[in-house]
Structure 1
């Protein structure tokens with residue numbers, strides 16, 4: 001039986017990997033064979049899952065093997081951890097990506113999935129694949145599971161702040177778009193992490209028609225567990241919430257949402273009154289006027305200096321020998337071609353060039369010496 005695939009999306013830094021890791025651990029405690037797939041260039045999704053170990057990434061391993069003209073194998077990129085008290089091992093893969101500023105992270109995601117599909121990932125003896133996806137990047141590579149229906153289901157993770165909710169709304173809209181062109185990923189709902197009781201994310205969920213699957217309150221001990229590469233579900237109050245969610249998923253008790261997401265105006269109105277007025281355009285006149293009036297004296301001074309330089313250059317030209325002065329004026333002031341000057345002055349072109357070069361050198365010295 002094919003693995004059940006769930007993509008978990010959220011803005012960076014809001015506890016998306018924390019949520020995914022503890023959900024993976026919960027499924028493993030339920031005797032499910034789980035694979036956690038880190039889909040973020042930071043490649044830190046599975047760090048807590050593996051007790052602080054950083055897994056080699058598909059991107060790095062593929063580059064190394066390609067340089068050696070060797071094929072990537074499952075054992076090169078898929079790792080397992082056996083945990084005391086867990087009836088099943090937990091498996092992990094990190095797709096990785098380029099170093100900062102050295103390539104497209106989305107391209108790394110696409111390439112990583114290509115490698116995994118060639119290795120038969122969707123035919124492995126795995127019950128559940130959790131894909132931990134960075135959600136605040138609009139690059140198409142990060143929408144791969146939605147665009148290609150590689151994830152059957154989608155879960156959004158957010159806090160109660162506007163930016164993380166905005167990210168969740170973007171993913172909701174993206175999933176809806178792909179569904180209109182044949183995509184099959186279903187939106188299960190939204191998880192509110194570090195819930196402060198303000199109700200902001202719940203207000204959004206209600207307006208957008210998205211089910212709130214779980215609310216995880218801020219818990220300092222849970223944070224400390226995660227920081228020390230342990231599972232927060234070892235705490236009863238956290239474990240109970242994750243067990244309920246995992247049970248609802250396994251038993252198919254969650255009805256997928258048909259939400260399309262809110263348009264921008266609808267979204268921002270959740271956070272306060274917004275004017276319907278069109279933005280007032282700026283004009284070129286007002287943007288240049290300040291500079292022109294403020295620098296009027298400077299412009300006059302610049303013009304005066306320019307005129308002074310022109311007079312100075314004219315005096316320098318008058319100091320040139322007659323032949324050089326004649327050639328220079330014909331080329332630089334009258335804009336005549338070398339061949340024309342040669343014909344008019346009855347000189348060879350090489351002689352004209354020599355006189356012109358000498359004139360220019362003398363003018364440079366005369367101008368800057370005075």
Structure 2
């Protein structure tokens with residue numbers, strides 16, 4: 001068979017291209033809006049969508065959706081690297097359950113989908129997937145960015161990941177249904193909440209051991225530390241409360257009631273940068289509450305949407321963003337007026353929100 005030099009060049013080029021592609025992880029499809037090219041937003045909002053398995057990227061200038069990037073199954077927890085060049089996202093192949101779902105009818109978990117997705121902010125794509133143990137839901141990143149601490153919900157464990165190698169260096173057992181993970185302000189310890197056992201486990205990552213376990217409320221989910229690390233706020237979902245804890249002596253100082261248990265269900269806790277205000281999303285309670293940290297009293301609340309879950313603040317602390325799962329949108333809450341000024345369509349089942357300055 002005769003092949004022209006141009007035909008031979010095309011064949012060799014195709015072989016070379018195929019070989020290069022096979023040596024790299026498959027790129028995630030990206031749907032780009034035209035606004036991406038001319039976007040002048042001072043910061044962007046990144047939203048993990050648990051049901052549709054993607055990341056919605058929103059520009060702060062006009063709140064336009066700039067891109068939707070496929071991530072994998074059940075993206076939930078989302079945190080940046082210390083330099084802001086990378087976004088990490090928890091992915092899980094465990095099927096979505098809920099209070100109204102018969103778990104015996106669910107398909108088996110797809111463990112091959114479990115991991116921490118590494119999203120390159122500049123390239124707008126997932127570059128690799130880190131091993132993260134079984135059913136990762138939430139996590140935090142060490143102050144130097146060298147390790148990630150992951151809650152493995154269905155394995156009652158916390159995994160320590162080396163970000164350079166992408167491998168798990170240690171896994172420690174702890175209370176059932178771990179979820180929230182928070183590194184202390186000094187970077188020395190990691191607190192992990194366990195929903196089912198109503199406990200906090202304190203991890204010493206250098207020693208690789210759990211040094212303390214203590215009780216706090218019913219179904220604790222997340223932790224927010226004061227900047228000096230002396231105190232921590234922990235939401236107790238089933239009590240409708242936030243618990244203020246002495247973070248050095250591991251004891252409860254005060255319990256702050258937000259509303260009727262079962263109706264008001266605290267999900268996420270977030271401190272303003274000056275630590276004078278604590279914001280709490282309440283899931284089925286539809287509201288975000290504001291607590292004054294000087295008096296530790298509720299000073300306001302506002303209905304933001306259906307099941308507000310993850311929350312984040314703008315860099316100037318003037319706007320709060322909440323991910324509203326059932327309504328597939330993000331609320332824009334003006335904190336000066338305590339009013340929702342806009343809602344932005346996201347993917348299906350928004351879960352986590354992250355704000356990054358550009």
Structure 3
């Protein structure tokens with residue numbers, strides 16, 4: 001047995017009410033909440049499991065062979081939709097897996113299908129998502145290859161790279177470095193955008209963990225890009241404010257500070273939610289798989305980049321706040337000086353009045 005699972009994840013909005021969406025879609029679509037099969041409920045915690053929608057399958061002809069894909073979409077409350085195109089052969093072996101995989105190297109020929117399903121689902125869910133929007137060109141993709149038995153003579157490196165080029169031993173070692181096993185009969189090899197899994201029992205939980213890691217990385221990438229956009233706007237706004245009069249500049253600073261505070265609060269809250277999308281607690285092996293997947297996908301680098309940009313926004317807010325306080329203090333000083341001058345003028349006026357009267 002083998003299966004090939006092609007994934008693409010898209011950001012679609014800030015908030016998704018999955019319960020409301022589930023009620024709205026159950027009349028016309030087969031829906032379900034994702035759950036783990038081989039672990040206790042306490043081992044893996046998800047506050048709001050994703051909503052899965054079964055879609056119509058499709059077929060592609062390649063090399064005079066008709067390949068049928070089942071299609072499933074998963075919606076996450078953090079504002080992500082994940083599509084999975086699955087091709088399976090119950091009697092297939094690793095040789096058949098390799099042949100099928102190289103019909104679609106690097107998901108070649110599937111982009112238009114992903115976009116079509118994205119547009120279809122987008123029209124269904126648009127009314128139920130806050131700030132609904134998506135960019136078909138911005139996505140996270142991943143491919144998972146699954147076999148039903150472990151064969152140590154099979155070389156998974158061409159699968160993971162989607163190319164047959166002979167590699168240097170050091171590079172092969174790097175690719176196979178993230179290899180995990182729970183028993184002598186199973187195997188999980190994780191790479192940047194692909195994974196190779198072997199298990200007698202279908203590894204549904206491992207597959208889900210890899211998908212969740214991809215969703216987390218997608219959102220970190222998205223908010224890193226959003227923060228970059230906000231920072232560019234922030235610098236442009238501050239530069240524009242410098243050309244205004246002092247009073248107008250202070251008013252503009254207040255507006256910029258309000259926008260920065262709103263951006264910081266909103267993105268910090270969402271990023272924290274993304275970081276806590278899933279918690280693997282008691283199961284040591286699943287915790288290793290999830291942590292390895294995040295490491296391979298450079299989740300830590302994206303998270304660090306996001307945190308640095310949030311820190312820059314906070315520092316800029318503090319700087320503007322200090323500038324506004326200084327200007328307020330200067331204004332108060334001038335008011336006090338003017339009041340004192342008025343008192344002096346009035347005192348002199350009263351003095352001369354008394355003399356001449």
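Going by mean projected area of the Cα convex hull in nm², which of structures 1, 2, 3 comes out largest?
Comparing 1, 2, 3, the top value of mean projected area of the Cα convex hull in nm² belongs to 1.
Assuming 9.1 is distance in nm of label points 7 Å out along Cα→Cβ at positions 210 and 346 as calculated from a single structure, say which of 1, 2, 3 it is.
Of the options listed, only 1 reproduces it.
Which structure, out of 1, 2, 3, was P(r) over Cα pairs in 5 Å bins from 0, in percent, for residues 146-257 alone calculated from, if the result is 2, 11, 19, 20, 20, 15, 8, 3, 1?
Of the options listed, only 1 reproduces it.
Which structure, out of 1, 2, 3, was mean count of other Cβ atoms within 10 Å over residues 66-73 derived from, given a value of 20.0?
2
When helix-only ellipticity at 222 nm (-39500 (n - 2.57) for each DSSP H run of 4 or more, over all residues; to 500) is computed for each of 1, 2, 3, which one produces -2000?
Label of the source structure: 2.
Bear in mind these aren't lab numbers, they're just calculated from the coordinates by the rules spelled out. Given the structure is predicted, the values throughout are model-derived calculations rather than measurements. Cβ atoms are built from the backbone, for glycine too; each structure is taken alone.
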